[in-house]
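Got some structures for you, see below.
Each reported figure results from applying straightforward, stated rules to the coordinates on display, with no laboratory input. The structure presented is a predicted model; accordingly, all values stated were derived computationally and were not measured. Cβ atoms are built from the backbone, for glycine too; each structure is taken alone.
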Structure 1
Amino acid sequence: MNALVTGTAIGAGLLGGIFLAFTVAVMPGLHRRPAAEAAEAMRAINRAIVNPVFGTLFVGTGLAAVALTVWALLAGSRPVAAGAALTLVGAHLVTVGVNIPLNTRLDRGGEWERFEGPWNRAHTVRTLLTVAGAVLLVV
């Protein structure tokens, strides 16, 4: 199971890094642009991220996190189970439950002003949970 822990930790770290890049560069950069320009750029980013590399990383890490959570719980390894579960909740449940629906609404003509705040709040949660999950898996 070392390979599963290592693979999940790497996936969580990579996803956390992507999320952090949005936090420190992408979203602040978009915030400095006029709303219509920011919205169009975010729409383009959302289309670009749907690609085989990110898809494999996102889905693969999610599947690994599910398997690892179950395995770790059965083995009595609470820190590993917690790291995998934080990764799953942060990277996947928040993304699918909040960020993607907001992206879809923006893509269908939603206003930037109604998108940016809620998206950033959910994004902060997913970033913190995903990075915390990676840290627990590494430790």
Structure 2
Amino acid sequence: MGQAREVMDRMTETAVGQHDVDAAVELYSDDAVVMTPDAGAVKGHENIAEYWHQFIDAFPDGAYEPIMKLESDGRAVDEGYFVGTNTGDMKTPTGETIPATGKKVKLRSCDIAVVKDGKITEHHLYFDESEFMRQMGLTAP
């Protein structure tokens, strides 16, 4: 196992498995950028922590179910499902708050992390926002 795979696994376990966003953010470089489908480019530890908190706090039972893990040239790629029940209010990237719906979601995702010197410098998150909103009961099926 290479460094990229090791760091990505540690970040996923720390953020999603242990729900310790602050410790997970320490795995990102000071100038890291997280590219997201909903908030665009998220830069810096404080903003990255805020982004992660919106999911972890809204889904306190959240877990990650991996389908496939790859590593090549300092990049780790994960495909899997984020699974959890929305029992906490969720703050959106626009600052709005969505009250807890009580709905369980199983959202397929793909993550690509670039790791240099033991830190994540870029993290690209891919998930279907429409499917997420549908499973939350916020849009029509």
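Annotations for the structure displayed:
- Identity of the structure behind -7000 (criterion: helix-only ellipticity at 222 nm (-39500 (n - 2.57) for each DSSP H run of 4 or more, over all residues; to 500), calculated), options 1, 2: 2
- Ranking 1, 2 by relative contact order in percent (Cα under 8 Å, 6 or more apart), the structure that comes out highest: 1
- Value 0.10, calculated as FRET efficiency 1/(1 + (r/R0)^6) of positions 5 and 117 (r between Cβ atoms, R0 = 25 Å, to 0.05), assigned to which of 1, 2: 1
- Looking at distance in nm of label points 7 Å out along Cα→Cβ at positions 21 and 109 for structures 1, 2, the greatest value goes to 1.
- With distance in nm of label points 7 Å out along Cα→Cβ at positions 37 and 61 derived as 3.1, matching label from 1, 2: 1
- At a computed 1.00 (FRET efficiency 1/(1 + (r/R0)^6) of positions 29 and 77 (r between Cβ atoms, R0 = 41 Å, to 0.05)), which of 1, 2: 2
- Among 1, 2, structure where FRET efficiency 1/(1 + (r/R0)^6) of positions 69 and 85 (r between Cβ atoms, R0 = 25 Å, to 0.05) as derived comes to 0.50: 2
- Computed 13, 42, 28, 13, 4, 0 for P(r) over Cα pairs in 10 Å bins from 0, in percent - originating structure among 1, 2: 1
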